[in-house]
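Next up: the structures, one after another.
Read the figures in this text as sums done on the coordinates, not as results from a lab. The model shown is predicted, which means the values in this text are computed figures rather than measured ones. Cβ atoms are built from the backbone, for glycine too; each structure is taken alone.
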Structure P
């Protein structure tokens, strides 16, 4: 059985395949066409929406990993789609190169992270898909197409965030930068103080974000800047200490909160009391991401940067009025705008507001209320995180929505890469899908 990282999405009837070559992948697609089977590609399973959910075939690209080639002059690295971000950084470092930015976690596959619009933070830094120079995609007939700004340009513009609905991405060429070290400064501020200084902090630092602990006025701030300072000595000891605090200890507190929900406000205040200031220097690929072993479900919204504070304050007022059992911080990040058709940051600089709930604890009412707030501020959902929008909802949010739907029809006219969930997402419920997806219909209609 395939499950996502949080355990929220499962596929008990799917066949999981691990092709180890492009020929094997093409043969799999040929067989799916003969048997009328839907095909979905899974990365590391870090999406919380049922993008992968199917009763057909789930394709894992775990056996298609690694660097293909590196052009150090043009600073372009070509990589197999299944390569994990966590290993890609070390591969690039051997060439004196690095990714421009990374997300909060780095266990995803390169293709999975880019295809869902995964991002880090920094108002001058786009989501990971903006780093793509070209990509290779295999269509339902087993043909490979290379898309960039010069060839298949519409596929490039629309397909960098494609949700796996256009075909199977097999390789990506990424624009990379010379290796660099980052200095991370973590600190504690009051929420009002942080928001008052936010505009200045975002401009002062290469990257800046904060985590607001519910039921408190405390925020954990994180600021990164490029530095020539040497790596911090004893960094492995610090990583062990951080892991014990942020994963082991926090996980134990979350377990208490799940068993005794009334204690969540007190536990959140305890966590806030432990916040302090520290600094650390290391290579960028080791500084930008954090190990996350406490499992949760997550919702995230992109709202115009200038409206982020209002949206966050309204979420705070919601939490103050309701009795949601919350311990996980609310994460607040900045992302540069772009021109990718399905990017939540299309045409505008954004802030990303992320809310979480510990695995096994109720989140539906909380997430629904947050969704209603963010929609009032022109919010667009993260494609890999919980939301309940469907079909025509997206036409109002994405100026190139109809263009993407036309591109999808051209790339996959027989709906080989569609599932009931994706048909609902695209407003295509009337289209008949592959035969072996009937069992998942009920699940997709009840799963956000």
Structure Q
């Protein structure tokens, strides 16, 4: 790993790997097919970039977003790494040049949309040189949105076989056990190693604001939008998004509007405005957000119920990627569930999210249990509205207010939801803790409490 660490400093200017990254990179270098479940902002791209540069091979990265793949390719080129992107947005001359570079073997990274990999002619051209690593970003699209959103994800298993079954790395921020099983089945990788870095992000504050009519809901939205910082407001339909955007404008709040019915150029311009900081607020349907890596999003509001708890966490998780506190707010009116029930294939998923909205237990506990993560029944997170309302919980209060002595490697500590553990590494902004199960996870320092030696 010493060679990798030198490469990390030289190419990326980073001092070290986080524990979750290290496990994934070691698995890829060992040639094991791997599904990495890592929360937003955990550095998923480094998990394929570093092994590729270490082995000097060729890596294909399947990405659902043209803007995202262009951004990643450009950043690699700036670091002196050869990368090519192939997608439907390229002009004929640009595509010819990208394919020339691919055929000549100049490129270390080939970024492509799933639709490109579903094209046998394109796959045939990729065979000119061996493919060492096949990366699928946003791998949950295979099962969650495979039929409705990106059907081409279903064809990636065939592309893998055609390219000689290279090592596979599938990446996603969230995945339930059923989703994990379906990803392995669709890609025909039944023995794929699953590395789960966990979904718990203690800097995210989850809350549900109960409303009884549209006027109350709009005022609650305005309070969040005016609380400061950049944010996203999600609506369940294009009609609702347009109405909310218009109402905010009437209140003097400038915001961009984004939905799937806009022309491609309009979508790109509005996304760029938000990503560059030119726009503070984005009102959108779920067409916006996948691959968005703006770090300073301070809030994500769901004006209506999304389709499932999984979709909710995926979208809410776009907040706080810089590790600082952020709000994840669901505005809940009982009538909202009828909107999603109209679209839903599985009524149970909508009802489960409605139960989350009405529930009085720890919201983090409900989310973690949904993703089949172990939690301590006795713990309160201190990072959701229900736990804060139970203000008699002294530990939750201490968690947020009490000054902590500096921690060092080997110290015994306690983390909400996870219990006792030992400090594995101390970084500037994170602390890695190893638990009795052998798992090592990272947390913001304020959530890691020293355990008395008495």
Structure R
């Protein structure tokens, strides 16, 4: 029987940083990653394969990120885990022992059992190169595309398909696209941008069936509308991939992820779980959370990798940091939107500020950028922030995420020292985060 000090099942957004972190913290340990995929995709880059990037092979994580660090990579599928014997078995007939095991088995796209979901040219967003190449070929032959789901994947896929000159429709069950994340006004701005690009948006409606003779031809909605569809793409979320864990007898949590503690340990002390397969808990309430993001996966992986043989890091819960862009309109959120905060029982105060993201406003690349901050009324702690405007949204949301995790208060933010430059940021007088905090303080006085 083969033996490894650290064995990691899965080699994507969680498995890779888990291995790298284990190598950094325990340099003498033999670290091995087992994954079934020949090639590993950059998860968040998948929508851009179909427009901007052009091919799955241009959206890959190189194996060298592991092998150059002395981490062993085995291409094989783990078929079972024996926690008592501390071994795993693989599809190729190998038995591998371990001292510590990390499960990074990810998630699977949700495909609802609609009539016609199994027709040709009906796809979900799988992290599989060959599968995505089939989707790419189908789009090459298509004219009409229907995307079921108006979340991040849905709108990004719609934008990229539209870049190919295709007629694109989005079907969303909720009142607005992105409505699980952003306040209504920002959702409306996003939908207006989609429509401006020629993308049809159907909200408050539900796909009832996919029709066609052997392959997709139409999507029928509950409202009675019938949308022409040469290709149908599901983008309605993911479910944790916990099959191996369940068969090994590990506990499963309320949100159907593998139950873990603050150190990312499962119900078996020598087995850790990270990424989409693991249960999440809110930074704000401590309650189970359905958030699943690559950024969360990498953070959990860095916690687990450090804790394998000595507890060094603790998971404080998921904050939720999102950003996306529809052509030149970017939007992002860190923490809780106003509705989510009030639904969770927080009494909140908000502040908003809008200014051009350059100074003076005639500088190249200047575009309006708006920030909304959400504070707890009782202690003035920042618990959420939305940003909308140009490409700087992505990093500005990350700034807000740090402020939230450091539990900064409105006064701290109103007086924090930032760096500004005419070609890169708003002026220090108009800096949106500071002025949004000041606006909230006005309401608190």
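Calculated for structures P, Q, R, distance in nm of label points 7 Å out along Cα→Cβ at positions 39 and 407 is largest in R. Sorting P, Q, R by distance in nm of label points 7 Å out along Cα→Cβ at positions 87 and 287 from high to low puts R first, with the largest value. Name the one structure among P, Q, R that percent of Cα pairs over 43 Å apart of 17 was derived from. Considering all the candidates, the number was obtained from R.
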